1. When distance in nm of label points 7 Å out along Cα→Cβ at positions 296 and 328 is calculated, the result is 3.1; to which of the structures 1, 2 does this value belong?
2. Here P(r) over Cα pairs in 10 Å bins from 0, in percent, for residues 48-191 alone was calculated and came to 9, 25, 23, 15, 13, 8, 3, 2, 1, 0; which of the structures 1, 2 was it taken from?
3. For distance in nm of label points 7 Å out along Cα→Cβ at positions 8 and 232, the calculated result is 3.0, so let me know which of 1, 2 that is.
4. Once mean count of other Cβ atoms within 10 Å over residues 104-111 is calculated for every structure in 1, 2, which label goes with the largest value?
5. Using distance in nm of label points 7 Å out along Cα→Cβ at positions 24 and 176 for the comparison, can you identify which of 1, 2 gives the largest number?
6. Using Cα Rg over 2.2 N^0.38 Å, single out the structure from 1, 2 with the greatest value.
7. Taking relative contact order in percent (Cα under 8 Å, 6 or more apart) for each of 1, 2, which is largest?
8. Starting from the value -6500: which structure in 1, 2 was helix-only ellipticity at 222 nm (-39500 (n - 2.57) for each DSSP H run of 4 or more, over all residues; to 500) calculated from?
Structure 1
């Protein structure tokens, strides 16, 4: 509907009706997307993704959970006991998950728009398909435990961080490995849900990182993820310590304030809109990756006619087959019940 009665356009009436009927609109030939979010976590995982192929248990990761050999202290004679054969490895197995976004194209849409399009509708749909896939992946990444663990999770969807980063409190199984078996204690992450809401101060996060690093055998996480409200709560503990340095007047009186990432004990903490508030993930990305099938990584099938359904038109699909694979849960941490700001 045209906006009438503002600026140089006359108010509703016969003059405005005539002007509207005889005048083209001045379109901006660009579609501005309003409804999606930017997620640094998924962007990082896609940037460092790996390739998978077919087969049952499409990604099989051997993991060592026990020693193959034992140390012995010996005396002057150098004698030692006969070593026995010890088993120490098992497989963590992952099935790839498939997402499909159907893309319709009615035959007469093309006829009507041909030579007169402002935004080609098929281009808008194809662009939207990619955004829809990323939104679905990011949502599953921070929420999906899988049906085996929660009873309500989706075993057809990407199994996310809540399943990978856990100590069997919420996710007993990951990669087919049962964390509740004593021999599989190595498959447990550093997990803590505070009994009372706890403020995410620098000192508190430093203590968490120290505990997580000790639990992981000295390996420090290299990435922290929080919701925006939780991140702001932590940032408040930094802002009072800022110092401004203006050199030679070149800054023209402007100084930078605030932080893109909050660095605590050498670990950058980022905000992600998909991360639930009150939670902190400390990740070691050296042991995790998104594995995309070599034949279906945001792949388009091409359009096929819908004539067999007695309709003039076409339909295609954007197909993505992938799974999040983590090979060392122990190197990651999940903290819950932190306080956060309402923003």
Structure 2
């Protein structure tokens, strides 16, 4: 079968999921013919994705979170800013329809792009429409939300989630823990799908902290905190435009331009991982049996962080409290069940997708 991917391009999570899914499909003789990536003007498409996907890639403008000078993103500010971009988004919807007509795929897979779901609702593509993302686990009736989060924000998030998968034939909900499928809602629960490169790395423990961030405001927070802990070696990854491969702030604080091969090298050998609770980074860190510290920047990440902490894989920090994290690292106990859960995912994905063809 021929597949077309539509990918939400914010951060690295959905992009690396697209790479992993492409590998899984190609093993079975299927082909990805084109990839459409939705992103905001302020973000570059990471070089690692362009180099590895090896099929035609087209960009279109899609909603994104507004940047702020606070750790926590204001989702209402993001909502109103995106409202003013509706004319741009309308053009994107017609662009998506045009590309689907040109590629004529057998199946469309949406990796959490808002406009893809909306386009399918408006135009009814008449092609099987499959959606895959970790955010869909929030639609599962057994998912526990953190009590500290606003119920209004949770409902708003799940409304957004439902729009991305409007009229979907199947909804693959990536989850850090095993849950039952909800067939009447078309929800199929699958493990995190990790790239083949992850399985080639050997987990080691060297004396440095690894981290990943998107909000540029957090850079100043990290520099300020590191001045209080100058002996601790930190390696952070960012997607800052026009940044050098490595930006050296001092002898023990380094910022690396986002490169997934280099990121995996540092992640697999660190003593602990700090991030904003993006799903893909969490899944990779847990697979490498690394303790994680999570500083969520919005409601979705707060839910990821809550689930991770509940399963004993990390701690949630309200700020960059390094001492709390360093005290936690020796107490961390990795779980062998997670690796088994991850390794069961490939067969389930192929089975469910090939069932669509039989219909």
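1. Here the read-out was taken from 1.
2. Working: 1: 9, 25, 23, 15, 13, 8, 3, 2, 1, 0; 2: 10, 34, 37, 18, 1.
This figure was derived from 1.
3. Values: 1: 4.1; 2: 3.0.
Here the read-out was taken from 2.
4. 2
5. 1
6. When Cα Rg over 2.2 N^0.38 Å is calculated for 1, 2, structure 1 comes out on top.
7. If we compare relative contact order in percent (Cα under 8 Å, 6 or more apart) over 1, 2, the biggest value is for 1.
8. The read-out was computed on structure 1.
The numbers here are math on the coordinates, done by the rules we state, and not lab data. Predicted model only: the values in this text are computed from it and were never measured. Cβ atoms are built from the backbone, for glycine too; each structure is taken alone.
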